[in-house]
Structure P
Amino acid sequence: MPLRSVIIEEMRLVITQAYGILQPADLAENRASLVADPMFDPTYDHLFDLRPVERLDFTADDVEAATLVRAFSAASRRAIVAPRDLAFGLSRMYESNRYDLDEGIAVYRTFDEALAWLGRDSTHPALKRAMETTPQGV
């Protein structure tokens with residue numbers, strides 16, 4: 001599965017990093033594994049990191065379908081990191097279709113911008129430890 005989620009309890013944050021070729025079924029598989037994790041708290045904020053993705057195999061209909069499935073609460077904030085144009089465009093489409101979130105979702109080109117918007121410190125030791133174990137790291 002080209003998705004990996006890390007739950008950082010001390011920061012009340014989940015980071016999901018995508019890599020390789022990402023398809024809609026990967027999102028569903030990751031969501032199922034995340035909600036089954038006893039450490040998962042749906043009120044945590046979520047940072048979805050698309051920096052290491054090689055290719056996104058998504059249509060506009062796939063993006064629309066992804067907006068209908070929820071793992072996090074409406075109170076959670078979600079930041080998407082999408083530095084490349086296609087990923088950024090699809091992420092903005094997702095953002096615009098999440099009517100239920102109003103100001104609770106944003107798309108950024110850089111990891112640090114996304115963390116800042118979520119109100120998290122990029123130098124937090126727990127974040128550094130978590131990201132050292134990701135496939136691509138920060």
Structure Q
Amino acid sequence: MSYVDPDTVQNGIIPDKPFRILTKMKSARALTRSGDNVVIRDVSNKEASNQVYVFDSETGTIQPRADSRVSLDIGDEGRGRYSHFVKEKDIWHQHFMLKNENLINERGLVLDVAGGQDKNNQNVLVWKKHRGLNQKWKIDYI
């Protein structure tokens with residue numbers, strides 16, 4: 001167990017430290033970048049470059065560790081219901097925080113595994129918060 005200075009945590013996430021985002025559903029699948037799309041897949045060392053992220057302390061965005069040119073984003077400038085990766089950074093609809101096991105943005109929308117289906121390649125959407133396991137996530141620092 002390591003001590004974390006609470007002053008270094010931003011939005012519930014330690015900045016600039018690599019992590020995976022795991023669903024709290026039974027499979028504990030990882031949030032995975034698939035092109036510009038976001039899905040869940042089994043945790044895999046082969047896919048590490050698509051499953052490992054950092055929280056950028058300067059922009060307040062979640063970025064793939066292997067490609068800091070893009071950030072996790074809500075589609076359609078925050079009015080949409082899908083998540084994807086885009087090249088723009090530091091926009092309100094990219095600011096997520098970990099709060100009570102939800103990855104939630106400034107408008108109260110959360111990352112949500114589509115239909116609550118715990119299977120590989122299931123899309124990750126952005127949805128209104130409810131109590132389902134398909135909206136609960138764990139940050140796993142590596």
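Quick notes on this one:
- Looking at volume of the Cα convex hull per residue in Å³ for structures P, Q, the greatest value goes to Q.
- Structure (P, Q) behind the derived value 1.4 of distance in nm of label points 7 Å out along Cα→Cβ at positions 55 and 71: Q
- Source structure of the calculated read-out (relative contact order in percent (Cα under 8 Å, 6 or more apart), 27) within P, Q: Q.
- If distance in nm of label points 7 Å out along Cα→Cβ at positions 39 and 103 is computed and equals 1.6, the structure in P, Q: Q
- Comparing distance in nm of label points 7 Å out along Cα→Cβ at positions 87 and 119 across structures P, Q, the highest figure comes from Q.
- Entry that produces -500 once helix-only ellipticity at 222 nm (-39500 (n - 2.57) for each DSSP H run of 4 or more, over all residues; to 500) is calculated, selected from P, Q: Q
Just so you know, all these numbers are worked out from the coordinates, no wet-lab data involved. From a predicted model like this one, the values you see are computed outputs, not experimental measurements. Cβ atoms are built from the backbone, for glycine too; each structure is taken alone.
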